[in-house]
Structure 1
């Protein structure tokens with residue numbers, strides 16, 4: 001039997017976790033995108049189809065409140081994306097939170113951890129293992145109250161998998177641009193680190209490295225490229241290298257699967273989070289969070305303010321005209337070379353633009369001095 005169409009599958013892995021005979025595994029296709037593969041031991045019990053969030057969509061919630069939010073403690077927020085609200089939620093649920101963190105080999109994976117593990121955006125698909133699915137359900141069944149922060153498709157897969165046990169689960173879905181297959185970042189990092197010790201990978205932060213891909217060895221940054229000049233980052237942001245399902249994401253609309261929805265509040269000055277309250281459970285959690293952490297600043301806004309920026313909340317991010325070229329190049333030479341062939345002209349133009357403005361700025365300074 002087969003599950004949902006491959007161009008709709010998000011790779012959430014819930015079908016793998018729910019299979020009672022362990023005959024489903026995630027396999028990469030020719031483009032490095034993971035999909036479920038059903039083996040010959042299948043008993044056709046149908047549990048995978050009943051759990052798949054594409055075949056069995058969740059009831060979605062309409063937001064009741066919308067806030068601009070940020071942690072006023074700048075040092076705590078420094079390594080967070082935008083306002084740092086997710087990190088505060090993780091602190092509130094210390095020891096009882098699951099989200100995406102880097103593994104020792106810098107694969108993004110869903111696991112339990114502390115707030116610092118989850119700080120910063122990881123612009124790649126995170127692996128949600130069957131063991132983690134089962135661990136969450138087991139803890140919920142034992143009566144624990146847990147928090148899960150993830151993409152909306154991951155939230156949907158987890159809620160379908162957990163079933164009635166999800167009553168004790170608070171979910172925060174992210175306003176997701178889309179995700180790149182795991183293999184892409186693994187290959188990129190393999191070339192960029194050049195054997196050097198790697199302790200952190202960052203894409204977003206509240207410092208001078210925001211929207212730069214940076215690689216770190218302790219406190220030393222040994223690789224730093226702006227989003228316009230860095231091929232992996234640029235391909236992600238421009239919709240060239242996402243999973244195919246992301247271009248038709250069923251969650252890119254105001255109605256959401258999570259109790260809370262977190263993202264950037266596009267259009268406001270500074271790096272500020274948007275927080276949408278979608279359920280009573282989410283409302284109670286936000287009140288508790290605000291009471292626990294007085295540094296959390298909340299300013300209510302009309303929801304229409306957040307909807308003014310359409311991608312990821314009114315419509316999926318658009319597929320780039322360069323995607324077909326990238327996929328052709330990928331089959332010929334793999335990700336690292338393919339993305340550079342695809343973006344060569346654009347990145348050369350970006351370097352030329354930067355050089356022009358630097359020269360223009362230097363000329364302006366010289367002219368000012370000569371006129372004194």
Structure 2
């Protein structure tokens with residue numbers, strides 16, 4: 001069998017983009033066993049090993065900047081500007097060197113999970129490129145020109161690069177609709193284990209409700225844990241809330257990387273409370289469970305994600321202050337009363353995988 005090597009350039013901004021990329025790679029490997037992925041990113045290789053069975057090599061390479069974070073909810077614009085100024089534009093010699101690697105690997109395609117470097121490398125290596133996005137960085141950065149116009153030069157630099165991709169795929173919820181070769185349903189990694197098995201492994205009492213509290217790929221400490229103790233009939237599971245797995249009364253704290261796969265935790269939960277991010281939203285959307293969603297006030301994507309939740313998903317809005325001080329617990333009963341949704345819709349990852357296979361053919 002002839003192996004088709006595909007390079008995947010993945011932004012390291014959070015784990016949501018890496019999760020979407022992993023879902024696409026897994027779906028493509030299921031319909032084309034001859035693909036081999038070459039992943040260029042600083043997202044750790046363990047994330048992809050945990051997320052998919054597709055064959056890949058990991059190349060530790062800074063491919064994108066995105067935004068620098070103070071914490072799960074706040075952006076550090078000054079730090080972002082400093083790193084952007086040092087990274088863009090990348091030296092032609094660097095692009096040439098990576099393009100040489102792409103040619104040496106005999107890659108037939110470069111897929112860009114909003115990492116613009118992949119498009120630059122594709123042009124240099126003379127292989128086709130596919131951009132997969134629900135937003136691009138030039139669109140995100142426009143929000144910050146009001147407070148600091150220094151970021152405008154990066155908008156002007158990045159916009160034509162994103163427009164130069166040979167093929168353009170947008171995934172719902174789309175933030176800025178423009179010419180696309182394909183618009184897909186939300187892209188999510190599939191579950192691996194049944195909800196019943198996950199609850200059994202967590203040691204949950206049979207009649208307990210399970211609420212998952214998550215802020216995506218950024219570890220977070222919570223100041224509201226004492227408030228949760230009064231909900232004795234509910235078990236709260238919190239990935240990334242501590243260095244090791246620990247059970248304290250009705251709280252289960254998990255490390256940032258644990259033996260529990262995040263989509264499986266979503267699938268086992270009666271409700272999810274946490275930050276609105278792409279991969280979390282997509283996993284909850286396909287799982288159909290109610291979502292107590294916390295939008296980021298300083299991140300432009302949040303508005304589009306919230307609009308999608310309000311139209312398509314059972315959910316209740318929680319403000320950042322309510323989330324941080326634990327006052328969201330007053331909304332918990334109403335959240336758990338929302339009926340889950342049974343989905344019968346194709347995962348966007350499968351739609352993208354078919355498009356890629358047809359493109360290669």
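All of the numbers you see were taken from the coordinates with simple rules; none came from a lab. Values in this document were obtained by computation on a predicted structure and should not be read as measured data. Cβ atoms are built from the backbone, for glycine too; each structure is taken alone.
Just checking, which of 1, 2 has the largest value of mean count of other Cβ atoms within 10 Å over residues 76-83? Can you show the working numbers first?
Numbers: 1: 22.8; 2: 15.2.
Evaluating mean count of other Cβ atoms within 10 Å over residues 76-83 on every structure, the highest lands on 1.
When relative contact order in percent (Cα under 8 Å, 6 or more apart) is calculated for each of the structures 1, 2, which structure yields the highest value?
Answer by largest value of relative contact order in percent (Cα under 8 Å, 6 or more apart): 1.
Given 13.6 as the derived value for mean count of other Cβ atoms within 10 Å over residues 84-91, which of the supplied structures 1, 2 does it correspond to?
2
If distance in nm of label points 7 Å out along Cα→Cβ at positions 212 and 260 is computed to be 3.0, which of 1, 2 is the source?
Label of the source structure: 1.
Among the shown structures 1, 2, from which was the value 21.5, 86 of Rg and Dmax of the Cα atoms in Å calculated? Could you put the intermediate results ahead of the total?
On the way: 1: 21.5, 86; 2: 20.4, 61.
Label of the source structure: 1.
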